[in-house]
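Pasting the structures here.
Every number in this text was worked out from the coordinates using simple rules, so none of it is lab data. Remember, predicted model here, so these are calculated numbers, not experimental data. Cβ atoms are built from the backbone, for glycine too; each structure is taken alone.
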Structure 1
């Protein structure tokens, strides 16, 4: 046997343990990715995050307080808090 073959370790997991492991790895990866993203996004990115194409529908949900937004500066640029958009998706009926 070569050195490589003799150093291979095999881990056996049942389906439930494997599923739990995958969930933990996904959560850790998600936390790392989201922590590097800008917490505020523009309207086009916000609409893409919540999978809404219609401006009217998006603005209706915004006006109903479904997610956080801020007006910035004299030009009244509006930005949306990424986490509130993700929370909106999580809390939407399935």
Structure 2
């Protein structure tokens, strides 16, 4: 897949996040925004098919076996860690 197609996919995903509430944007597009243009739409689709709960439980190595680089796997893990911290902070207040 060419860079232009990946760029268009990520641009569409970013527009969806901006235009709509991020909670209403599908997982494939949220992953595209987090991972950026170096990841193909097919990989985002495959990761989205795994589901958010299962993705959140995966290790760096497991994410890499799905096709992510180590850095991209760490970005996903950091995103889930941030979401967990946010959820915990809401429980306290």
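Annotations
- When distance in nm of label points 7 Å out along Cα→Cβ at positions 28 and 76 is worked out for each of 1, 2, structure 1 gives the greatest result.
- Which entry (1, 2) yields the derived value 1.3 for distance in nm of label points 7 Å out along Cα→Cβ at positions 68 and 84: 2
- Calculated for structures 1, 2, percent of Cα pairs over 15 Å apart is largest in 1.
- A value of 26 for relative contact order in percent (Cα under 8 Å, 6 or more apart), calculated from one of 1, 2, originates in structure 1.
- Origin of the derived value -23500 (helix-only ellipticity at 222 nm (-39500 (n - 2.57) for each DSSP H run of 4 or more, over all residues; to 500); candidates 1, 2): 2
- Ranking 1, 2 by distance in nm of label points 7 Å out along Cα→Cβ at positions 12 and 60, the structure that comes out highest: 1
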